[in-house]
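Student: The structures considered in this document are given below.
Nothing in this text is a laboratory measurement; each read-out follows from the coordinates by a stated rule. On a predicted model such as this, the values are computed, not experimentally measured, just so you know. Cβ atoms are built from the backbone, for glycine too; each structure is taken alone.
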Structure I
Amino acid sequence: LQVLPTTPPSGPTADPRDSWDELDPRATAHLALALDDPALTADLLDAWFRRCVAHRPAAVVDWLLSEPAAQRGTWLQLVLNALRERPTELAQLAAAFSSFAPTPERDALLAQFAEAWSAAQPPAAVEFAATLPDGLGRTHALTLSLQNWIASDVNAASAWLARRAPGPELDTPVFALATDPAVVAFPALAAQWAERIVNPDVRLQGIRVVADTWATHDLAAARRFVATTSALSEEFRRTLLAELDSPPAS
């Protein structure tokens, strides 16, 4: 890592942001935190992180990965706060993440990045996660960003998912969609989503939630669904039918 200059730039128009943000992000961040003025610290962190991401996004990712694991999430959130309403810089940071070889540390930080990005810009975060190569990083990033999108706009998220082929990396968000209150209120639609889940155990749980909800107002329709769906093994079918036929515990 480069070392901070011993003295700040001088002159009537000098601004430390003009030179120090061209050095390493770690020095930038820790210098800002050493200031006594919280407002100035926040302003400098925002300005510096924007410049760092705009000019050296890979250096920002490298710095984040070099920080202690317990602090990475906090630093990442500060960077993302600085990039709010700045889609160009967010896209640059996303591309920088993709350029790093998959490691457990990168994958964990990548998932945090996608989740935080999706809280503000769900479609962009989901599209980014979908472009990642297969692996845990992609699965975690896609799952977390889709869950945020489902929570904020279930119709848009379901339209996106409908265009995708079912796959293990989509099981968790599809389960969340099938059991979302806005979707499960329409049990026939929720049932179609539950049937798309690939993992048989997760699919069983999704179908169970849908069937139980359906049975509260139309037991016969719920039984027909469980009895005829091709998404259940015969063993699971018998189990769910028995559960539907059992009176609720008092």
Structure II
Amino acid sequence: MTENKGVRITGVRGIIVKTSATLTFTRLDHIISVQDIMTQEKALKRADTIENATHLFKEYDVVPYPKAGKIRGFFRRKIEELIYLRPENLISDSTSLLDLPQLLEQDSFRFVISANEIAGYVHYSDLNEPPMKIPLFVLFQEMEKSLWDRIKGRITEDIIHEVFKNQAKEYVKERNKARRSNVNVDTGWTGVFCLPAILSLAWHFKEFKKIELSDDKIKLLRTIRNKIAHADRNLINGHADIRQLVEAIHLCEAVSKS
């Protein structure tokens, strides 16, 4: 096997279209990144031979090589040979957490580069680290607020009965209850609807010009949002779950821009 030498590493921003569409996300990207969830290089368990790596495969999918010095390659579970680092194994330490799920869907891990040296390692299971939920929470909030601001002035009881045939009475009751509690301020329909209901109303008002927002997609957004909102719930339970997370991120971005 030939070792790759002199590989030039570029930031992910030049390869993946940045998902941060607003100043809020641009600022957030400068505050939090893959560095906040990766395993630092000094903490990695390493090996010089496939034989030495074998016992580590009980706990790790990937074992860096060599045991000391600069990391130049890795051993991987179920592959009986040393693999030298390639550009596709590497990402910049400034990689946005919103970009990361798409990268880890393509392959389950990446080594993180800083100043042309390996600074750390990130595995798909790291998507369950608490900092990962911060930009996702902001992304969903941005989408929900953007939609609500566009539709709140157009909602009437007639529309509620048209869109929500089975739940209309409950929504109207909730709105009337809020009015009685805030006699000096008319809050309208604010606080009455959950995310799926807001999405359904926005669909009714034809706010989505290039998106087919099916019931399954609304359910997906609700599911991911609930995982983000609850500290006791993981974003993913396995590598296959990353596809749903990536789809939800793309949907949020598309809805906000629609």
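Student: Comparing Rg/Rh (Cα atoms, Kirkwood Rh) across structures I, II, which is largest?
Tutor: Comparing I, II by Rg/Rh (Cα atoms, Kirkwood Rh), the maximum is at I.
Student: Can I ask one more? Taking FRET efficiency 1/(1 + (r/R0)^6) of positions 80 and 96 (r between Cβ atoms, R0 = 30 Å, to 0.05) as the criterion, which structure among I, II has the greatest value?
Tutor: When FRET efficiency 1/(1 + (r/R0)^6) of positions 80 and 96 (r between Cβ atoms, R0 = 30 Å, to 0.05) is computed for each of I, II, structure I gives the biggest number.
Student: Supply the structure label, taken from I, II, corresponding to helix-only ellipticity at 222 nm (-39500 (n - 2.57) for each DSSP H run of 4 or more, over all residues; to 500) with the calculated value -12000.
Tutor: It was calculated from structure II.
Student: Additional query: Figure out for me which of the structures I, II the number 19 belongs to, where relative contact order in percent (Cα under 8 Å, 6 or more apart) was derived from the coordinates.
Tutor: II
Student: Taking distance in nm of label points 7 Å out along Cα→Cβ at positions 32 and 224 from the coordinates of each of I, II, which one would give 1.6?
Tutor: Answer by label: II.
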